[in-house]
Structure P
Amino acid sequence: MQLDLSGKTALVTGSTSGIGLAIAHGLAKAGATVVVNGRSADRVADAVSGLRDAHPSVSVMGIDADVTTQPGVDRLLAEIPAVDVLVNNLGIFGAVPALEITDDEWRRYFDTNVLAAARLIRSYLPGMIEAGWGRVIDIASDSAVVIPAEMIHYGVSKTALLAVSRGFAKAAAGTGVTVNSVIAGPTHTGGVEDFVYELVDTSLPWEEAQREFMRLHRPQSLLQRLIEPEEIANMVVYLASPLASATTGGALRVDGGYVDSILP
């Protein structure tokens, strides 16, 4: 398969590191003009520099804007009024006992993991529909389906994101625009390394700590290892491509078989 995104502009939120940065690299490799987004100007600049070095033949730009706020989205829209591909990757997670999650934490997780995506889709989807082509991809999580006891606020926010994706897919029905979500499983990022060490012995070497985490906290994983960010990016790039024209309203799994279901 040739995943050619030449001539397309792709915005990836939360793309200065981890899964978002891997997605940005994957889209650039496919020929897309990539817009990196994050809140820190320095981190955005570093990510843009790395992408330009790795993909000198494509255009890469960066915008530091907090898309969890309307002013941040307004700043983004002022510089990038239209995109062909929107990847809502921005998200936060963290372990908190269920009875200790405050109202403020619930709101913060919904503002970041749900409303930021809905706000950006609302901003960019009309232009895609008018153009007759577009891709919206929301990065969800296995936690949307298998709510983790140690962070139910995160799981519930990702469940809501699945509904956001399905709902906007209906809004774009018959227009040539697709809207999908990707259910990412436990993935190896810097943030996840910190999370793993919150739950297992901090004196363990990383490889041993990873195995212990999977054994104790994610035993249903068929992969039995953490997923690499590039493996998530591969699915996103496919969904962003013209080859995925008949896939919309879906929740596609890159979860290492973590969710015990025969459906996608």
Structure Q
Amino acid sequence: MVKPGISSACYYPLTTEESFLRICKRDIKCIELFLNSPSEIESGYIKELIKIKEHYGVTIPSLHPFMSFAESFYLFSSYERRFYDILDLYKRFFEVMNEIGAKIFVIHGIKIPGSISDAEYCDRFHKLITLGKEYNINVCHENVVNHRSQSSSYLKMMKDTIGEDFGVVLDIKQARRSNEEADTFIDLLGSSIKHVHISDYNDVSSCIPPLEGFFDFSHFFKKLKDISYEGHYIIELYDHSYNDENQIYNSFNKIHQILVDY
């Protein structure tokens, strides 16, 4: 069965370890880890997180790095040397992932408009994918508003250019904010979708807890099941997306039941 999970980002700016522990204590067994600072990839810090992980019997399927804000500058700028100079940091991310058992690495990519061509962008991203594979890590591109990846057709272009190595993290709130339907990403990207971030929306907010708004999750899950999706569904919210943390866990339980019924 495809499993739901919760991202530690839901409690940001609470520290990563506090967020992780808070979710663990609610008996959630699948947690995406969102790292927020360079000290959080140091060996001592990771050992403490692993102690928590093992104590509560948690799996960590995915890792979201703190470098998303700087990817346009370091990974995808016209100054190519920066790309190669920063790769040691990404190797460390991948080492951390091996230590904690995570397999999906989330990349936001280049902001609009960006300073390199689409061809060079695809080439750099493919190099990251290749580097990740050396560590048995799947580097995946998230769709993000105000980035080139906000467009489903742009991600389809990347898929066609890079080939079967290309993987996508589909975030349905980012699709909404980009005025695109989640269905369109599924139709165009199909089996390239390796991981999913879920949330809901209403007339006031583009990001609220799942099943509190208008989004048709039954249709969404069926559509992904029809393409044999086998990844996770991670609830990823902002701290202002809910009034009471119990909303997160109520959503998790309801999502879990829907997936059981499938």
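Quick check: 117 is what I get for volume of the Cα convex hull per residue in Å³, calculated from one of P, Q. Which structure matches?
Computing volume of the Cα convex hull per residue in Å³ on every structure in P, Q gives 117 only for Q.
Going by distance in nm of label points 7 Å out along Cα→Cβ at positions 43 and 67, which of structures P, Q comes out largest?
Q
For FRET efficiency 1/(1 + (r/R0)^6) of positions 171 and 203 (r between Cβ atoms, R0 = 41 Å, to 0.05), which of the structures P, Q scores highest?
Greatest value across P, Q: structure Q.
Match the computed value 17.6 of mean count of other Cβ atoms within 10 Å over residues 147-154 to one of the structures P, Q, and report its label.
Going through each structure in turn, the value belongs to P.
By the measure distance in nm of label points 7 Å out along Cα→Cβ at positions 91 and 227, tell me the structure among P, Q with the highest figure.
Q
Quick check: 27.2 is what I get for mean count of other Cβ atoms within 10 Å over residues 19-26, calculated from one of P, Q. Which structure matches?
Working through the options, I get structure P.
Since every read-out is calculated from the coordinates, none of them should be taken as a lab result. Source: prediction; values computed, not measured. Cβ atoms are built from the backbone, for glycine too; each structure is taken alone.
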